[in-house]
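Structures incoming, each one as structure tokens.
A short reminder: the numbers here are calculations on the coordinates, not readings from a lab. What you are looking at is a predicted structure, and each value in this text was computed from that prediction instead of being measured. Cβ atoms are built from the backbone, for glycine too; each structure is taken alone.
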Structure P
Amino acid sequence: MRGAVKRVIWAALIAILVAAVAAVLISRRHTKPIVLVGAVMRQSADARKQSPINGVTVTVQWGTNTIAATSDFSGLFRLVLPREIRHGAHITLLFQHPKYALLSLPEVVSDQLYIVRLMPLVPDTSDHPDSPPPASLVNNIVIRYSIEATTSLNVGSGAKAFQIQNQGNVPCNGHPPCSPDGRWKATIGSVSLDAGEHNVYEDARLICIAGPCPFTRIVSDHFSAGGRTISASVLGWSDATTFLLQAEVFRQQITSLVRETYPVIFGREMNFSLPPAAEGPSLEAEINGTSIIFPLGPVPILRWATCEVSVKKDRARSYRCELTSGYRFQ
């Protein structure tokens, strides 16, 4: 009887503990703040022209209270709502940018992704073929930059012959060096080559050119990997043999290679990127038929376009440039 009572008591305690844990988890879930996540882009009938908008001020209004965040280069915005705002609450989202029309959206708080498109204050004339074109044309755009590369120049070759002086069929009698089976007296011959300062050997090879070559073995290989100095040692346990160590000499040089890339243009925007190792980038464009070169510094300054730059963790750079009023791409 007592055992049954104890089991009932333990079952009750476990049930109470489970209920308490569940209550704590539910409470934490309800007190965890809600994060609104979304992206802001340009309004256009052509999906290729719906480019992300950087620097949009996104404001959440509820009652007389507000909080705000700013979109990044990819158009992303994140707003951490106060704990008192729960799912289903009514809020207003405001999107402000000096180049785009103000947008006010009444919303109900949820876990959805908020995708917002803003109407530009300056219309994209490429969306309206009948519109009169601006006077200034921008075309033939090319981006140039340099990359440092290490090249190897063949400046000669190196060769050196050496002999292994030994007499065959002489018992070793336990006095090394001996043949691999320990029977015959052997001799070790060595050779080395120095390519000189700033030079290295490559494609080195060691060959037996005279004597009883089958009765030899390489015992030290410091030539296969190349380098400024290379060397080798050979064991011979018969009559005298002759070996040749030969390799090509290369000098490593650092050169600057000029590369070109081209932007992708949709509407009034162009996009391009540069690799992490790019140095001294510049942009060349024809403005009304005149070719002009513009240096691309940390923040590009173009009289005919406004540019934004995003630098990735690996130092690769992404550029987005929008034409200013009075210019159009041809």
Structure Q
Amino acid sequence: MSPAFASNGPAVAALDWGTTRLRAWLIDGGGKVLAERRGDDGLITAREKGFANVLEGHLVAMGAPETLPVIVCGMAGSRQGWIEAPYVAVPAPLGAILRGAAQVPDPKRDIRIVPGLAQRLAEVPDVMRGEETQLAGAGLPAKGRHLVCMPGTHSKWVVVEDGAVAGFGTWPTGELFSVLAEHSILKHSLGEHPAPVAADNPYFRQWCERALGEGGDVTSRLFAIRAAGLLQDLTSQDAAACLSGLLIGGEIASARRRYGAGDAAVVLIASGSLASLYSAALDLARLAFRAVDADEAVRAGLIEAARENGMIARTGAAI
């Protein structure tokens, strides 16, 4: 795409660099997006082509100046990435996390990668990488306790207290769906290519309510999806809805049991179909929530990271 630069031009490039996908933006000094690119140049591809080569290809395509600084979050900072951005142990203030960005050796550009988070508790060790930037861009109030739900392949539930990440947990809901759909007896029920699940599907809602009502116990219900196909003519599309509802309902019930509901609404950071499914499930759980678009949150978090690292000035502009 052709960049539409403001009069003062770009001040920083911001990248969300995941395992399979990459999103890049050129940002001006006030936090305005001037240009955007997306591609299948995630960690897997970049390891083969070279991270610097992939980065420069996108920056050149957007017309970025040769010395433009770059702020990155995501898997580019993993042990298998460009350089490892060491985990920050929680509890930790969001601002301090962003300021801990690791610098990539580069003769032309100031390139920094936001670190991930580590929960080093013996009974519940956990890590995240990328979601910390979404948290920073979600507009969380500076005071009080806030419970954040971040759906995905590995869903994160995060407790933020007075602007600091106090703790978090991972529920591999998306991965469980894929594993069960592809490598268990349920593959005969869902078919070779499971159908997309709609939030208003009655089977999704029924099976989500069952998981919520049983406190998150899903294993005893899994085989019932197969049995319903054999005995009640459950279609493959509805079988996928059953499994999705069961796993999402189980995740929410388990997270609520661990963290409690609290007084403040749950902050749901999600986009696309996951936003719809989790919104419906949180309604069924009778949990008040505030929705934040995940794409907007990660971009806003990267802008805040650029400010925390002195790449662009803190002007007071809202992110």
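One of P, Q was used to compute Rg and Dmax of the Cα atoms in Å, and the answer was 20.9, 67. Which one was it?
Matching structure: Q.
Name the one structure among P, Q that FRET efficiency 1/(1 + (r/R0)^6) of positions 235 and 251 (r between Cβ atoms, R0 = 41 Å, to 0.05) of 0.75 was derived from.
Computed on structure P.
Comparing P, Q, where is distance in nm of label points 7 Å out along Cα→Cβ at positions 59 and 123 highest?
When distance in nm of label points 7 Å out along Cα→Cβ at positions 59 and 123 is computed for each of P, Q, structure Q gives the biggest number.
If helix-only ellipticity at 222 nm (-39500 (n - 2.57) for each DSSP H run of 4 or more, over all residues; to 500) is computed to be -11500, which of P, Q is the source?
The structure behind it is Q.
Thinking of P, Q, which structure, once mean count of other Cβ atoms within 10 Å over residues 171-178 is computed, gives back 11.6?
P
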